[in-house]
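Enquirer: There are structures below to look over.
Each value in this text was obtained by applying a stated rule to the coordinates, not by laboratory testing. Please read all numbers here as calculations on a predicted model, not as lab measurements. Cβ atoms are built from the backbone, for glycine too; each structure is taken alone.
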Structure I
């Protein structure tokens, strides 16, 4: 506010000085114009040798003299001096090119400064000069009045503008102060909720809406983080407690302990911990936005061969690979795509009643730019209302597909993340095996033709 008022004062001061200077110059030019008009009229009379005596003038503040080459006065107005010229030779020389000069008014019997102009007249053999003096008293009074008005009015105008600016700035910043106070209360833990949103639909309103959206996202992230940490701690605690119990029992039994069996159980729990930690690290990197190295587009992956290789790790039955009509090429990370298939088959095998079918369609009939990889089982299935929720981490369902000892609730979350990285989508549907309610997981991956990705866009949202 101080800087603004100081700048405004400086601007008004400079503007006032320029205004007075411009007004003074304009009034001076007006006086010169009137004086030259009078001098030109007298010069016409002198050229015609018809100078009256005394010379006619308009106004008591004007003096007119006609002098010859020897500076002798040949004619004058009624109130002009008839003995002493208004200008000496030096002053007369400065009036060339129709310029006026200032002389003291007391020399001519006038008050204040006087403006004198000179105009040549008469024939060449008898040259004369017409001198016209006009008082600048009116101009001086006018300039003084303007300076007085500016000197008094500018400070009042400055104070008025400062008060208006103070009120406007205060009204503008009052919602900002409310936002600041609300943010301080929220961050200090005094109250939850949102920042106050002003009623005016301006930049402050949009700022408050944006900040409230940010607070909502931060709160959601905080809730997810706490839930993730709690679930991760619970999942890690179970195998650790199991390992500790086995070691305590073995220590208590002493020589009667079957150490090979204990080692086998501990190794199984260690592998489970290792898988869980790897899953958590993968999802943590996805949350942090850590980029992974992209494979070259000229090095595609054949999905039929990859699916057959992953399926060979599982017994048959229950896992069966449906015959493919032809190769299905996509560009991506073979390890990541293998992880997707392994997670889907693990989940299906755990819940299948008798059969798991792995199908690769190249291309997907519903979308020719994508290949479809589907894993179907004849297990209890998942209700449509829960099919989007199961992709969340550590999701627990109340039906027969709830997590057992073999899973930690991260498999489908990892599948969705890896598929999205490759520009694909994943969705759940009813199984087509016919052996029970079942579940069908459909993964669509961009197709590659001739070693070049032919169709790639951002992943689509999962259907509700």
Structure II
């Protein structure tokens, strides 16, 4: 316990700030895909899957691209001032976002929210780094990532409690959670910077230096190839947020899980169900964060002695198998086991990316190289948006498939029906129940084929990493 006494107060304040920020972010983000594409009579916007993929992919991608610039802004004007600006943007964006219902309006507001998140990200990581030493860094960053996962787990659980009353409330709850950080700023003391660290250049000069550094990074072919390969992992990984909640909502029968909770823990079935017999899709997806909280230490202890590339290859392969399996069955218990497989791969592979970048970076450029680890995350989000958008809409989207089914059968459908009402009308004309129509569409159009696309991306990434390892190890 003596090591905990070595952390300054700002370290603990930063960790609590991170907890509430992740709580607010995942509280809305896990529900965002279904909010964008859900039926209007259930509070959704009825955007197409392609629109959802473009919005979430590009918007979230930009969020991970901007920190290379926002970090410079924080160094120039001070951490505390930029944190205040980040929380102002965060809070106002969460309040304003549900007021827009057009694609353009929602897209602009999501980009505004992404700016707030991008201002926040580099500051809190830098604070943790500056308030730990060589002796305390390992446990310090371990505590930090635990806060990330605790926030990611509890965020959706809290916002889902308000989803039934109004879909807009999920944003207002996140606004309230992030607003707690205004109070915590009173206790936040910016870590001291050495005189040589203080940036007295103009912001334009600083940005010029950043782009010149980017040019020097691009000359390191080995590093760039590694980043491009790892983008495949993030493309597959992000389906957890972009695709899986929608897939579960559209295709998976969650009645078994509902009946279990209704019998043994009725409090859960009462608060996390869309209707009797149907659990919230986000509740099922959120079990990934629970697995990480429970098992990350165990998995890390197993892979700690493995070389980073070997651990990444194994993790990416297991992760892709798990994610593809989440899309091949309508049985919710099968889905939960598949999420466990996915989580094990995630825990084995994802942390090793940062470790490997730290190893291959030149001694005098480690911070610079770490700063550009955003590139695969940025690319992965953009590509994930395409997979969960255009590809999902053509192969697996229930709305698209039921419209195709109705056209093939020659059904006459009224104009202006919500997605749910349209589906129920097709079921009536097909002389079956909504669940019966779901099963018919599943057997007819095989939406589970999307799992093969995800598997190909993950396996391809692991294979390219294997080739990369063989080539670079010879050198």
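Enquirer: Computing distance in nm of label points 7 Å out along Cα→Cβ at positions 117 and 181 for each of I, II, which one ends up highest?
Expert: Ranking I, II on distance in nm of label points 7 Å out along Cα→Cβ at positions 117 and 181, first place is I.
Enquirer: Out of I, II, which one gives -17000 for helix-only ellipticity at 222 nm (-39500 (n - 2.57) for each DSSP H run of 4 or more, over all residues; to 500) as computed from the coordinates?
Expert: Of the options listed, only I reproduces it.
Enquirer: Suppose you compute volume of the Cα convex hull per residue in Å³ for every structure in I, II: which one lands on 153?
Expert: Going through each structure in turn, the value belongs to II.
Enquirer: Then there is this: Of the structures I, II, report the one carrying the highest value of relative contact order in percent (Cα under 8 Å, 6 or more apart).
Expert: Checked I, II; max of relative contact order in percent (Cα under 8 Å, 6 or more apart) sits with II.
Enquirer: On distance in nm of label points 7 Å out along Cα→Cβ at positions 61 and 173, which of the structures labelled I, II is highest?
Expert: Structure I comes out on top.
Enquirer: Between I, II, which one scores greatest on Cα Rg over 2.2 N^0.38 Å, for residues 21-84 alone?
Expert: Greatest value across I, II: structure II.
Enquirer: One of I, II was used to calculate distance in nm of label points 7 Å out along Cα→Cβ at positions 413 and 437, giving 0.8; which?
Expert: Traced to structure II.
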